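What follows is a set of structures to go through.
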Structure 1
Amino acid sequence: MRELLAQLHCRIINVFHRNRDFWQRQPYIISNPTRLLSFVYVYGGEGELELDGARTALEAGCVFQIPYGRHLVLRSEPQRPLCYYTVQYDYTRVVWEGEAAACERPAARILPLPLVMPMPDQAGMRVGMERLYRLWTSKSPGFAGRAQLAFVTLLHHVFDQTSAQREADPAEQAIHASAAYIEQHYADPLEREALARRASLSSSYYSVLFKRHVGCTPVQYITRIRMDSAMQLLKESNLPVSEVARQVGYEDALYFTRVFSRAIGMTPRAFRRG
């Protein structure tokens, strides 16, 4: 993660604030497909995050991520409405080799952190997000660069806190290492039993822990990573669908098309045309 932060090049698209006044104009539920990456800090209230059917409780003091290309449902408790700041962004990794630089877009299209994370330093997180929001909404000269720096500083702070929590939980460390392995080897054959053995866990316990810490099952995560990579290849290359399928781990192009259509809501060819 520290290596990623050193290589991270962010482009902030928007920063916004939602509070009790916002929910008075809404039916306490937001439901839509996600088009952008989002980083969210909840400073008040209670609610629930649902991504592709997997539900996670939200409360004050937590950070959560919204990946690209998912079906999002965000529910707020009417008596204690969710209050939060959101950063919508995109990023690439800039990797230097001597004097040459190469840009890489990670297949996961999400930061390698849990989907939902409790933050011990709630006061510091709120101050940091409020400052970022003020920088962005000021629209003063140079605001975008200052906001980007403030966002990366916040990410360092989040990493420091989550690292301290993970060091106390070897099982969680193993799960996040497994998720990182999937992100790097998604084009290879990946079986739950083999992944569990790598993590030194039984298959059933591995699945339970994976869903607890990552927010979905191992199979769902593998599919998501493969679909993210497939969408990128379909948009940024002229490769045939069969070759896209092979590069993301599917030897059978027809099966890939069925999986893609179920996950994204359209065929690979329709996605490319759109």
Structure 2
Amino acid sequence: MINLSNGQYLGVNKKQYEAGGLILTETEYHTMVFEGWHAHNNVHISLIIKGRNREERQQKTMIAQPGTLLFYHQDEFHRNLHTNHPSKNINLEITGEFMKCHELGENGLETITRHPNVRFSLLKMFWEAGQADQLSAVSIQMLLLELLDLTRGLTEKQPPKWLRTLLEFLQDNWQQPPTLSGLAILVGVNPITISKHFSRYMGCTLGEYLQKLKVQHALQLIATGMPLTEVAYSCGFADQSHFIRNFREQTGFLPKIYQKL
């Protein structure tokens, strides 16, 4: 077993940017690396951009592929097997100093991974780091703090059962345009309850959430090499310009630029 220090990963760090207690790293894997148990010094979140591997932890095993979001507690041992090459991750480390300064706990940070914005916020942070100007550090910090504020409804109280059922249905059936009345029947509440309380817990309207799911799936399809026109069609966007506008709004990147990452 090995412990990795601040900003250290098993792959090659192509870029790294520090922003007042946050460490944003672009890590690539071109050849086989150590596949044993290891842990990281800081809490961190990883977004898989390219490639695939099987990750094992003490209590579970999962397949990590493009679009997969992974949360790691401080000193949580895990190992990654059968990595496809090339692979690429974007990693956000939250140091103990940052957590103490902003009175954050690991459980609260883990909660943000359930919000659809987290992938997009990480990509926006990555874009900001690429600018490397005088405002980049504060912009990256604000993106994380805004995300924590958005997920406060999920953190402060247990979401109702109807919301959990609704989110599971939408994630599994994102290609099917829903109706509010149909969703209300499905989860057993009044349509007004959904429209009134959805944004309270999720930090966005139901319509905005559905757009985020489309872009989230677009991230996965782009990684397969699918032409962008087909990605737009497959994800249910009205046309190419609608897809480009929504993708850039959510991620900070034009689709053709993201495709080259």
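Values quoted throughout were computed directly from the atomic coordinates according to the rules given, and no laboratory measurement underlies them. Every value quoted in this text rests on a predicted model; they were computed, and no experiment measured them. Cβ atoms are built from the backbone, for glycine too; each structure is taken alone.
Where is mean count of other Cβ atoms within 10 Å over residues 135-142 largest, in which of 1, 2?
By mean count of other Cβ atoms within 10 Å over residues 135-142, the leading structure of 1, 2 is 2.
Starting from the value 3.9: which structure in 1, 2 was mean projected area of the Cα convex hull in nm², for residues 7-54 alone calculated from?
Going label by label, the one that fits is 2.
One of 1, 2 was used to compute mean count of other Cβ atoms within 10 Å over residues 79-86, and the answer was 14.6. Which one was it? Each step should come with its number before you reach the end.
Values: 1: 19.8; 2: 14.6.
Structure of origin is 2.
For mean count of other Cβ atoms within 10 Å over residues 119-126, which of the structures 1, 2 scores highest?
2
The value 3.6 for distance in nm of label points 7 Å out along Cα→Cβ at positions 159 and 191 was derived from one model only; which of 1, 2 is it?
Attributed to the structure labelled 1.
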